[in-house]
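Have a look at these structures, which come just after this line.
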Structure 1
Amino acid sequence: MHHSITRLSPHDFRAAVSGLAGLLTDVVAEGASLGFRTPFDRSAAAAWWAARQPAVADGSLAVWAAEGPDGDLTGTVGLAVEAKPNGRHRAEIVKLMVHPGAQGQGLGRALLATAERGAADTGVTLLLLDTETDSAADRLYGSAGWSRYGVVPDYATDPAGTLRDCSFYYKQLA
């Protein structure tokens with residue numbers, strides 16, 4: 001299945017908040033550890049996304065959205081650039097998510113590669129991220145050339161409230 005991936009302009013981001021909220025709600029409901037606990041409703045998800053608007057507008061957060069052939073939002077990834085002067089060469093991959101109905105088709109890998117290219121295009125040479133240990137995302141990063149530099153036990157809870165370990169990764173870009 002073909003998915004088109006587009007970087008959202010500040011205007012497009014505002015228009016996409018509702019779709020991003022639906023995606024986030026569905027992914028959290030499926031158990032993805034993205035920083036939220038259940039119950040987690042669409043209005044809370046929309047408020048969270050809307051609060052990202054200033055960062056998208058000032059360029060400190062880039063957000064890409066993937067659409068399926070029917071126009072539905074099927075995935076997203078963000079790139080948060082470091083604001084400190086001594087860290088402007090690095091950025092963090094944030095909120096990589098794929099709708100449960102679109103998983104297993106390579107979309108997560110395509111979104112990750114898109115964010116990596118976007119980072120390289122802006123001069124970023126070091127990327128960081130973290131994810132729940134032993135999750136599908138953990139396996140993705142390990143197979144996509146990222147280096148795990150540590151695991152912290154009981155770092156955060158999953159959506160149901162169970163403490164989970166977290167793996168931390170980096171990738172140096174050419």
Structure 2
Amino acid sequence: MRVLTEAVVRASFVNCSKGEAGRLALPRGMAELPWGELDFLGWRDPGAPDRGYLVAEHGGRPVGVVLRRVQRVGAGVRRGAMCSICLTVHAASGVALLTARKAGRGSGEEYASAGEYFCGDLACSLYVRGLRRASAGGGRMRESLGVEEKAARVRANLAAFLERVLRP
């Protein structure tokens with residue numbers, strides 16, 4: 001992923017107002033991030049644990065979306081779960097169902113959203129490259145794919161999610 005500035009990140013958001021984008025908490029140390037190892041920039045808001053953000057190249061431009069964690073109600077005990085983006089298996093608390101309001105919603109679409117299971121820390125790029133390990137009880141499945149092929153799958157899975165967010 002190419003290096004993004006604060007201004008580019010804030011201008012990339014498609015499912016919130018400019019005011020909301022201007023107030024959101026950006027990741028600390030953006031200049032020191034391992035940009036060459038990232039397929040997308042993803043982070044959780046330390047002041048609002050139910051909120052996350054991601055910015056990815058899509059259609060030749062950076063596209064950012066605000067994400068909300070879906071709270072599980074009445075669910076049984078889960079031992080583990082798999083991220084739908086990078087296919088990393090985590091302990092139950094390491095995967096979150098995150099939803100994004102659809103971009104450009106019109107009248108009657110107040111609740112239109114798209115959801116996907118993500119690594120809870122939004123560090124899919126680091127997991128597929130072996131730069132971060134899932135907590136105890138999790139891990140990566142054995143695959144014959146190389147790192148670049150796994151990274152390409154992450155980008156394809158994320159692109160499909162972004163298409164659902166951008167689709168009217």
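So mean count of other Cβ atoms within 10 Å over residues 122-129, computed for just one structure, reads 16.2; which one of 1, 2 is that? It must be structure 1, since only it matches.
Out of 1, 2, which one gives -6500 for helix-only ellipticity at 222 nm (-39500 (n - 2.57) for each DSSP H run of 4 or more, over all residues; to 500) as computed from the coordinates?
Answer for the origin of the read-out: 2.
Bear in mind that the values in this text are calculations on the coordinates, not laboratory data. Predicted, not measured: the structure shown is a model, and the values here were computed from it. Cβ atoms are built from the backbone, for glycine too; each structure is taken alone.
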